[in-house]
Structure P
Amino acid sequence: MSAKSLELLHHLFGYDHFRGHQEAIINSAEAGMDTLVLMPTGGGKSICYQISGLLREGLTIVVSPLIALMQDQVSALLQIGVQAAFLNSSLSPSAQREVLKNIANGTTRILYIAPERLVQPYTLQQFQNITLSLIAIDEAHCVSQWGHDFRQDYLSLNRLKDTFPGVPRMALTATATSISRKEIALRLELTDPEVFISSFDRPNIRYLVKTKTDARSQLKIFLSGHHGESGIVYCLSRNKVDKTAEWLRKQGFNALPYHAGLSQEARSVNQAKFLREDAVIMVATIAFGMGIDKPDVRFVAHLDLPKSVESYYQETGRAGRDGKPAEAWMVYGLQDVVHLSKMVDQSDADELFKRREKQKLEALLGWCETTQCRRQALLAYFDEKLETSCGNCDICLTPPKLWDATITAQKLLSCIYRSGQRFGTAHVIDILEGKQTEKVIQNNHHGLSTFGLGKDLNHQQWRSVIRQLLVQEFLIADHERYGALRLTEKSRPLLRSEIQLNLREELNEPRPTSRSQSRSRSEVKRDILLSQSEQMLLIELKSCRRQLAEAQNVPPYVIFHDATLTEMAKDKPKNNEALLSINGIGETKLNRYGEAFLGVIDKFHRETQAESYPPGQE
């Protein structure tokens, strides 16, 4: 390991040791090699390219797809004494000229820029005479059409190889399957890249998945355990975002909407509140989230099914970046699958892309319906094996009961076949339940032998049976015929009773589970236990942090993370040397804020001492 890299880690970021593959990644980039880095959200990707770039001579360019979040990234670097800037359309012409001037004279060391801006001929020409140390391509999965967030602008980034020969490139992402990894390296034309794959496991996140009955009521039950906490609620449509945010406000939550239909100003204001205030719930479409650095997001909830396992992993990964317990909660139903499939069918993409999207959606539905440890199944999707069950997902905490559903499935399959394989879920269930609806009578389906044959199950239980048969490929939903259910070849032996079928039992809504139980995984960061006095000191330290953040118009965590303040409250450092030993405090932040926080600790100590003596006995 380079002594210089460790010195930078300690001096700038306030840490004594690198984590995971960080050291090897930095060594590789410092040696001038291309690298492909897969590291989960909160795993420390930014340190990899920031230190790598600073170790080499010249300017580090960071390609980022989100203009709105570049400011916070740059603010964080300026806080630790690194001259950084961003270049995008939010800057005035004079401000852009000032940025380019500082780049030309070598003042700026790290520049954040959007891909569409970087690949413009004018921009590339301006960088021709600049010494570049490293080009980091963040959110690199955006280049992969096999990925979950493909962006056309990323396809032009391959030209960076020929435009800046000899400059190492580092592609980074938190989410990519083996297929996506190969495509990222191919499309970016990385030269014999060293590939670093960290574990995809986020052991502090508890995965909870339920079938959708009354989504709002289910969400309210879930949020009852999260009052006073920050979180994200994802919805599929803009309209649902607005209505859900309004409903949550009426329930007493500080909820804000975020979607592409809002004005840029409204999005910026709401995002700033989420990042800088406590206990804010952001209700959003997938337009919100990528690059969010807020460490204390305690939950991510989905009111609709995402479009793939990758999307789900990426979105839930925004919870618990600080390593403390967090929850990923989701409700889903067959209607979600039908709606998402319809969106794919109606898109302008080619047939290959549509087929890929449906495969990914089917994989996610299969994961939702699993009867095995969710974490094991999630990691397996990313080609990672977890030897033991996690003890921190709904399947592990409340193992599902299985039942012999062979005869029930035969009733269903027979009903679908006898009604012509032309109808969707709701109509088939109506026949089985013996409901004489207008549609049933019109098609003479009340005369079928299967009419009323399924009264032993309720509507929700029949939906569960259908979902599980779809996942196990006994059925397919014909999306070209509005989700009509059709039998597959696999259903033949089931109809003939040649095989037995066990399905998961549909359970009623369980009581909310305490997040404190079953945290058996050793990788989960343990909370530092504070006494009542230390908790009071922590409140004072957070107040000091908030005042400093508001004065500089930055999120509080840019000053110090909660973990740093908690350690400070526990250790109560009395001087600069002791303060510098706290994780997350480098020399620049010590010089900027040391006096203020030591002052808070000293004042608290004196007041506590005074209260411990009766009057006249000091």
Structure Q
Amino acid sequence: MNRPAEASGTAMRLGVCYYPEHWPEAQWADDATRMVEAGLSRVRIGEFAWSLIEPEPGTYDWGWLDRAIATLERAGLGVILGTPTATPPKWLVDRMPDMVAIDAEGRPRGFGSRRHYCFSHAGYRAEAVRITQALAHRYGQHPAIVAWQTDNEYGCHDTAISYSSAARAAFRVWLVARYDDVATLNAAWGNRFWSMEYRSFAEVDLPNLTVTEANPAHWLAFRRFSSDQVVAFNRAQVEILRANAPGRDVMHNFMGFFTQFDHHDVAADIDVVGWDSYPLGFLDSFRFSPEDKLAYARQGHPDIAAFHHDLYRGCRPDGRWWVAEQQPGPVNWSAHNPAPLPGMVRLWTLEAMAHGAELVSYFRWRQFPQAQEQNHAGLLRPDSVAAPGLAEARAAADDIARLGPAGEPARKVALVFAYDADWITAIQPQGKGLSALWAAFDCYSSMRRMGLDIDIVPSGHSLDGYALCVIPCLPHVPDNLVRELAGFAGQVVIGPRSGSRTAEFAIPPELAPGVLQGLMPIRVTHVESLPPGLIHVGPGWTIERWLDHVEGDATAEFIADDGTVAGWYHGNVRYLAAWPGGALTDAVLGRATADARLEWHALPEGLRLRRAGSRTFAFNYSARAVELPDSVGGNVLIGERLLPPAGVCVLDG
């Protein structure tokens, strides 16, 4: 489809998530007017409204939605309409009780909240197609509808993977397509171990509820299958929307630190990648240190939002992405839910702009006083009085109008990430908490602290124009990456476990790093994961958590006091033999950055930079004022070089 105006050189737009069905109809027009006054131009609606659109099977009530869309249109707002398939109504579950997902313990994921469906259930897929067709036929060419969203947050609440009878039947069909005959499957999986051979595909069950761990190759196949089910489910809706809503973007909203399906594969079918940004909730819920959780409790870790901006921007070749939901105040779903530091909502908005977002949409317009999300803040309180986030949204809108288009993000560093890497490290971690996703995050964070601009790219992405390529942890290395690296003249850093498995989860005959040995002439003879306190001390750094023992023709570069080698180099390639994170990773990436002749900065704690076009954006995540280093030049357009807490400075030149 044609690239829309907002994606081709116009300034980033602001929007809001709105649920007209939650509020009296007499209130809608005033809401729409206030949205426009706040600088908002997009409204995202409808993704949870199936029971109101179709209160009885086959009986549609379009009137309220027609009037809501018309009200928003009269105010000059463009509507992003969601398909409501994340919340199938009770009458549908009662009619098809086996449509619900089954968890790993064999328990049904029942009605009473959301995402209560199995991606593999043919009956539910047909119903999802039917309601999508009904919406698309009615609103596909409505002038107020500028974009569509498929479903909502695929996999949220651990629902991308189901262990239902429908999933088992579909998995067997998937296996036939992949392996053709069961003898090939048995050989690929190594099923002679523990007498696991199958005589037919009909004998293959799902890998849960086994006495001890199931065959890792079986698990990997099931994870690939489950991901493909999400892709197929999404594609069915996209095809309907393409046919009925020409000229409109199709988007889905991904989540933070979530890897249950391959987002690159889903992104291939949509126009714009969305993601839902909740920096404070993510900080509290994920594996950040107690010190970071306290220091950044009201700001979010400085690299949470940026990491996902760059991850999801890299999911599409054209780099199109949105923030579909932006936290504007306290959330309700983490163990602790503090309010953002004053200024952070504006900072998060402008940081998305610096990373190339076309849209930031705040979740949500007004806090709802009932049901599960009563304590989740909006731009308005439940009594319609402005919450703190509203003024910050207005301030961000003024900044955006002043700045205009941000310009293209800089291309300096490519960080390679693949979803199956995280599946492999989850299936066979060999050490607690050693995840490929978090290896990627720690490498990203290390380079961000140096003020570097980073693209997170899939393995087939072109490396043309980059000075440094970082591969934090990639157990299965596809051929397309090998080809890219073979012609890459920049610096390369390869992390542990890379090249350590074949596509079928076996150790390669040549040992790790497998197909990467053409770049790095080493063999990993054995690995060990290190418990807390078992470390090797080097000059200013330590080896912790993991160690690859290596032999070969590369040169030892980072050597601990006891002679243990933490890092090797050969030509333009470095190999990190310890798990990413900490001072050792800083040292290895710092040396690679110097060899790549990339400009870097000694940034104060909590300060982050991002370049877009001729501009440098600076963001202060610290709870104290920080000064921009002298090495960061340019004329100040917004803010001051002394940034207060939650401060933003934009420089040109």
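Things worth noting here:
- Distance in nm of label points 7 Å out along Cα→Cβ at positions 9 and 41 derived as 2.5 - corresponding label from P, Q: P
- Computed 1.26 for Cα Rg over 2.2 N^0.38 Å, for residues 161-384 alone - originating structure among P, Q: Q
- Among candidates P, Q, the computation of helix-only ellipticity at 222 nm (-39500 (n - 2.57) for each DSSP H run of 4 or more, over all residues; to 500) that gave -9500 used structure Q.
- When relative contact order in percent (Cα under 8 Å, 6 or more apart) is calculated for each of the structures P, Q, the largest result comes from P.
None of the figures in this text is laboratory data; all of them are computed from the coordinates on show. Note that the structure is a prediction, hence the values are computed from the model and not measured. Cβ atoms are built from the backbone, for glycine too; each structure is taken alone.
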